[in-house]
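**Student:** Structures for review follow.
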Structure I
Amino acid sequence: MGASGWNHVTEYLGDPESSLQALRRQVLASGDYLWDDENDYPAPRPASLAELDEIRRDDDFWEVGTHSVLDVDRVVPMGPDQEAAVQQLDPEDAELAFGTTTPTRETFELAELDVLPWGERWSGRYQVIYDGGRPTHIAFWGSSGD
């Protein structure tokens, strides 16, 4: 099948980690992710992030994944890509893509996402989005699945 790209803009909840976990809960509740319901593979569809995270411990899960933000579970400092993690977009890349390190939602949405660094498969990036100089939203993007 190959990897799938995913991206979301969501409310900023004071820090990237809290925002990521809220987004993961939202996506899980929406059902907008890949899951083999017909065969309950690698397990029945999870009802909570705790159930999902338990399923993710099984190597079989990583044969396919969810092809969504559910395949990442934490925010890490900038540096080498880490599997199942997102990190902040490098400020130099933000400056190149948006003309600023504090983009507005409009600026972010007008940017070409395909020119932004996406990281390795099973990882992603995030960028805080501003309105009137204060953080209001956060964008997460990456690729996962196999």
Structure II
Amino acid sequence: MLLQLICATSNSILDRAIDSEEAQHKDFLRLEHVEGYHELSAKTKIFFSTAVAKWDAEFYVKVDDDVHVNLGMLAATLAHHRSKPRVYIGCMKSGPVLSQKTVKYHEPEYWKFGEEGNKYFRHATGQIYAISKDLATYISINQ
């Protein structure tokens, strides 16, 4: 099943456009959530909790709207990990903390990571990832 995840917006014109597209395609999942920078993980937790409650699936996948997905490769990768419990499959990254204001993803609070030249700890990125049913259930229970 493929669907688009939509949260409430503060823009009624945008909401009307979304309503129109939803009526045409019927592939939206609307969550009762307004996005905000200081609560970036809330939408993800609500999505996985809702998905586990609505659909019985082996994996749940979150993909940003600007990411191209090879569905055949994704299915093959997930099938390879089907027998493992509590699976996270996604992108991990680390690297230098971006302290210069001129770079695209400047970290305004770079000083929290220590001395200049320090690196981010290895962490998951959110462009695309899949989690197993067990892991999604855990998130749902513990949100």
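**Student:** Rank structures I, II by Rg/Rh (Cα atoms, Kirkwood Rh), for residues 58-97 alone and report only the one at the top, that is, the highest. Show your work: numbers first, answer last.
**Tutor:** Working: I: 1.09; II: 1.03.
Largest calculated value belongs to I.
**Student:** Further, regarding this structure: For helix-only ellipticity at 222 nm (-39500 (n - 2.57) for each DSSP H run of 4 or more, over all residues; to 500), the calculated result is -7000, so let me know which of I, II that is. Mind dumping the intermediate values first?
**Tutor:** Working: I: -7000; II: -10500.
Derived from I, not from the others.
**Student:** Match the computed value 23.2 of mean count of other Cβ atoms within 10 Å over residues 66-73 to one of the structures I, II, and report its label. Walk me through the intermediate numbers first.
**Tutor:** Values: I: 23.2; II: 8.5.
Comparing all candidates, it corresponds to I.
**Student:** Upon calculation of mean count of other Cβ atoms within 10 Å over residues 18-25 from the atomic coordinates, which of the structures I, II produces 12.0? Present the calculation step by step, with values, prior to reporting the outcome.
**Tutor:** Working: I: 18.2; II: 12.0.
So the calculation was done on II.
**Student:** Please compute Cα Rg over 2.2 N^0.38 Å for structures I, II and give me the label with the greatest value. Spell out each step's value before the answer.
**Tutor:** Working: I: 1.05; II: 1.23.
Largest calculated value belongs to II.
**Student:** Figure out for me which of the structures I, II the number 29 belongs to, where relative contact order in percent (Cα under 8 Å, 6 or more apart) was derived from the coordinates.
**Tutor:** Details: I: 33; II: 29.
Corresponding structure: II.
Values quoted throughout were computed directly from the atomic coordinates according to the rules given, and no laboratory measurement underlies them. Every value quoted in this text rests on a predicted model; they were computed, and no experiment measured them. Cβ atoms are built from the backbone, for glycine too; each structure is taken alone.
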